[in-house]
Structure P
Amino acid sequence: MSQVNHTTLPRWTRDQMAARVAADIPDGAVVNLGIGLPTAVANHLSADKEVVLHSENGVIGMGPAPAEGEEDFDLINAGKQPVTLLPGGCFFHHADSFAMMRGGHLDVCVLGAFQVSATGDLANWSTGEAGAIPAVGGAMDLAVGARPG
């Protein structure tokens, strides 16, 4: 296996990466957005596509991030960030959310990861940052539960 020279790769911003992922999501997809960078994908979805966003803590039908000052901290995603809820969206029990994840009801899942090996293995445990999510959570359920592409 050849080594990649990371100094010659283009540097993308988090926003550019989120926009690129959003462009690849097909119309009509039910999509889980994981913690971290994946949450920014909601802000880049095309208005001409119908995409239903899911969060593992039990929210479906999320919209883009709320405007500053309009946050409702009782309505959050799995990363503890405030979200908006589109018409028809709802929230439900965490166990029902995992049943959706494990039951093949998601078309796409966008996971954040600290490292990805050459064979696709994910490393996504706690960074140790104050207030960080301290465990793997539902990432492995999402990795195997989304419908194969």
Structure Q
Amino acid sequence: MNKQSIIFKRASITHISEIIKLRRFMFESMGTTDKGKLNRMVEASRMFMEEEIPKNVYIGWIAKNHSEEIIGTLGLVIDKHPPTPENLSGKIGYIMNLAVYPSFQNQGIATKLLKICFDWLKEQDIRLVSLHASEEGKSLYMNLGFKDSNEMRLKLT
């Protein structure tokens, strides 16, 4: 595939179904096999995106091939925390849902989606970005300058 034939644009509510298909693919590729859980996640994601995309709470970008099919996506939300010495605004871009279908991987599409997101964040004067990487995605993020952090997680039951 010729890189020039890939079109990148901001996601809108008209793209929700395709974004959710890629989101499901992403979770399946990371080992989620419970179809019931996946189906519930799909429906909850649809409701979330229908509400939050128009309010710019969920900001996303898509990659389309020459046939206008969505082949990749990236999502972003802005978290707001109390200011720190390194981040006086307290705003942190949280990247999620970076997924590219296998036949289009290793062509720079994920990197381009990330760079578009970084440019948008800089325009918003947001200088801190975080994400949770899959094992497959870690090298991509490390190559772009991401560092491991000391984040810990507890799932409350």
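Upon calculation of helix-only ellipticity at 222 nm (-39500 (n - 2.57) for each DSSP H run of 4 or more, over all residues; to 500) from the atomic coordinates, which of the structures P, Q produces -10500?
Computed on structure Q.
If mean count of other Cβ atoms within 10 Å over residues 15-22 is calculated from each of P, Q, which structure is the one that comes out at 18.8?
Q
2.6 is what came out when distance in nm of label points 7 Å out along Cα→Cβ at positions 63 and 87 was calculated for one structure; which of P, Q is it?
Q
A short reminder: the numbers here are calculations on the coordinates, not readings from a lab. Bear in mind the structure is a predicted one, so any value in this text is a computation, not a measurement. Cβ atoms are built from the backbone, for glycine too; each structure is taken alone.
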